[in-house]
Each structure stands twice: as structure tokens, then as C-alpha cells.
Structure 1
Amino acid sequence: MSQASRKSESSAEPAVRVDKWLWAARFFKTRSLASTAVKGGKIEINGHKAKPSGSVRAGHQLRVTKGEVVFEIEVVDVSDKRGPASQAEALYVETEASRERRTERAAERRAARISMPRPTARPDKKQRRELRRFKHGD
């Protein structure tokens with residue numbers, strides 16, 4: 001394959017850096033947070049770990065892990081500019097299975113939070129010292 005044909009292929013399908021795209025699609029509040037997530041192995045493109053300088057094109061499958069939440073999405077459009085949320089939602093389509101898993105996990109977390117005992121009052125000075133000793137092993 002010659003360089004001329006490679007250039008024509010890449011110009012036909014626009015590509016954007018993955019960290020820029022994640023920021024533009026509003027998965028992360030800042031580009032540096034997106035870049036850190038990519039470096040930390042939280043982003044996969046077509047089943048492979050991504051690099052911050054890696055490219056995203058329309059049709060790519062992404063797996064984005066944010067804390068306990070996992071998004072499996074397909075890139076519909078690319079953009080390196082952050083716009084309104086409605087524009088950001090148009091950049092990707094989340095798979096139905098991913099959406100179902102997220103709602104199930106959210107319901108599980110809600111149920112766990114409800115069943116967890118809550119303290120009736122804030123700890124007093126003695127209890128705070130005991131907690132500090134327990135946590136830090138002093």
C-alpha cells in the first residue's frame with residue numbers, strides 16, 4: 001500500500017485523539033482526567049488497551065470504566081470540541097446490554113445503601129480518637 005493511498009484513507013475517515021474525544025463526549029470533566037484514565041488502562045478501543053494519543057474513528061467500539069460504572073459504546077461521530085450535552089450524546093451509542101448492566105448495578109448499590117446502618121449522631125471526641133487509632137493502627 002503506497003503512502004498516497006494511506007493518506008486518502010485517513011482523510012476519508014476523520015480521527016480524533018481518544019482523550020480529546022472522551023472529553024468532548026463528556027465522559028470526563030477535563031482532558032487531563034481523560035488522559036489519566038487512558039494511561040491507567042480504563043479505556044479499551046476494539047478490545048485493546050488505548051493510549052492517550054490513540055485515534056478514535058466512527059465505528060470503533062469503546063469500553064469506558066469510571067469507578068464501578070462500565071460503559072460499552074460505539075462511536076458514531078468524532079469531535080475534538082466540547083459542546084452542549086445534547087451534542088455530546090450524539091457522538092456515541094451505548095449498547096443495550098451495557099445500559100441494562102448499569103441500571104442493575106445502580107439498583108444493587110441503592111439496595112446496599114438502604115440496608116447499611118447509619119449512625120444516629122456524629123462521633124464525639126473520644127470516639128473520633130478510637131476511630132483514628134483503628135484506621136491508622138496507632
Structure 2
Amino acid sequence: MSVQFRDTITIAAPAAVAGDIMKAVQDWPSWTASMSSVDRTATGPLTVGETIKVKQPKLTPSTWNVTRVDAHGFEWASSSSPGVRNVGGHWAIDNGDGTCTAELTLSFAGPLARVVTLLYSGLIRRYIRMEAEGLRKAAEERAAAG
């Protein structure tokens with residue numbers, strides 16, 4: 001059983017700008033209130049295999065492992081909650097007109113996925129929307145600054 005949440009947003013900035021902002025995970029608390037802290041011990045570009053600790057309001061801390069990275073974003077996975085495996089995707093695709101579409105996804109799989117998503121679906125949707133809106137604002141500000 002898998003449950004997926006998804007949000008997309010159009011951003012008035014190139015995909016490379018949005019992708020760079022998403023991949024700088026340690027900076028997320030500066031542009032989205034859905035993140036209290038992101039502890040990344042590595043420096044330089046985000047790489048597959050990295051382990052990152054995340055604290056979010058109203059949730060227990062979680063550990064995420066980066067599973068995929070490219071110029072347009074990244075994917076990471078977490079099994080921090082017993083009986084649930086999460087996969088989060090953060091991607092930006094150029095629209096060909098100087099804008100991009102960002103897609104944020106969060107899937108839940110495992111024996112307790114249904115229960116967790118029933119209990120937390122409202123919070124999950126709010127946090128994904130906060131991240132999308134925060135990303136849009138941060139990317140548009142960076143693109144406008146040159």
C-alpha cells in the first residue's frame with residue numbers, strides 16, 4: 001500500500017535556480033516554515049548516499065538518505081517511523097519561457113502508511129504547500145537579483 005501527496009507550482013525563474021535552492025537542503029529553514037532545522041554534515045553539492053537529519057514542527061525528527069540527484073532536483077528516502085517508508089521528490093522542469101514548474105512529492109509505503117496518512121494528511125498537505133510557496137518566493141527573488 002502506498003499513499004502519495006503531490007503539489008506543483010509555476011515559478012517565474014529557470015529550473016536551474018529552483019533546483020539549486022531545493023538541493024541546498026541546509027538552507028530550507030530560511031525559506032519554509034515547514035522546517036525547523038536541517039542538519040547536513042557534508043559540504044559542497046548534494047550527493048547520493050548522504051544522510052540528512054530533519055526537524056519539522058509537530059513531527060518527530062527524521063533521517064533522510066539522498067537516493068537521486070540531478071540538475072533539476074533530488075529525491076530522498078526515510079524509514080524514521082516504524083512501519084512506514086517515505087520517499088520525497090523535489091524537481092523543477094523548465095517550461096521554455098523563463099519559468100519552471102516545481103513538483104514536490106511525498107509517498108508513504110509500508111504496513112502503517114495508511115494509518116499515518118489518515119492521521120497526518122492535513123499537516124502533510126500544509127507542509128508541502130508551504131514548501132512550494134517558499135520555493136517559489138526564494139527562486140523568484142534569486143532570479144530577479146540576477
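Highest-scoring entry among 1, 2, by distance in nm of label points 7 Å out along Cα→Cβ at positions 42 and 98, is 2. For which of 1, 2 does helix-only ellipticity at 222 nm (-39500 (n - 2.57) for each DSSP H run of 4 or more, over all residues; to 500), calculated from the coordinates, equal -13500? The structure behind it is 1. Computed over structures 1, 2, distance in nm of label points 7 Å out along Cα→Cβ at positions 82 and 130 reaches its largest value in 1. In this comparison of 1, 2, the computed figure 3.2 for distance in nm of label points 7 Å out along Cα→Cβ at positions 106 and 122 is attributed to 1. If you rank structures 1, 2 by relative contact order in percent (Cα under 8 Å, 6 or more apart), which sits at the top with the largest value? For this comparison of relative contact order in percent (Cα under 8 Å, 6 or more apart), the top structure is 2. When Cα extents along the principal axes in Å is calculated, the result is 74, 34, 28; to which of the structures 1, 2 does this value belong? Going label by label, the one that fits is 1.
Quick note: the coordinates plus some simple rules give every number you see, no bench work behind them. The model shown is predicted, which means the values in this text are computed figures rather than measured ones. Cβ atoms are built from the backbone, for glycine too; each structure is taken alone.
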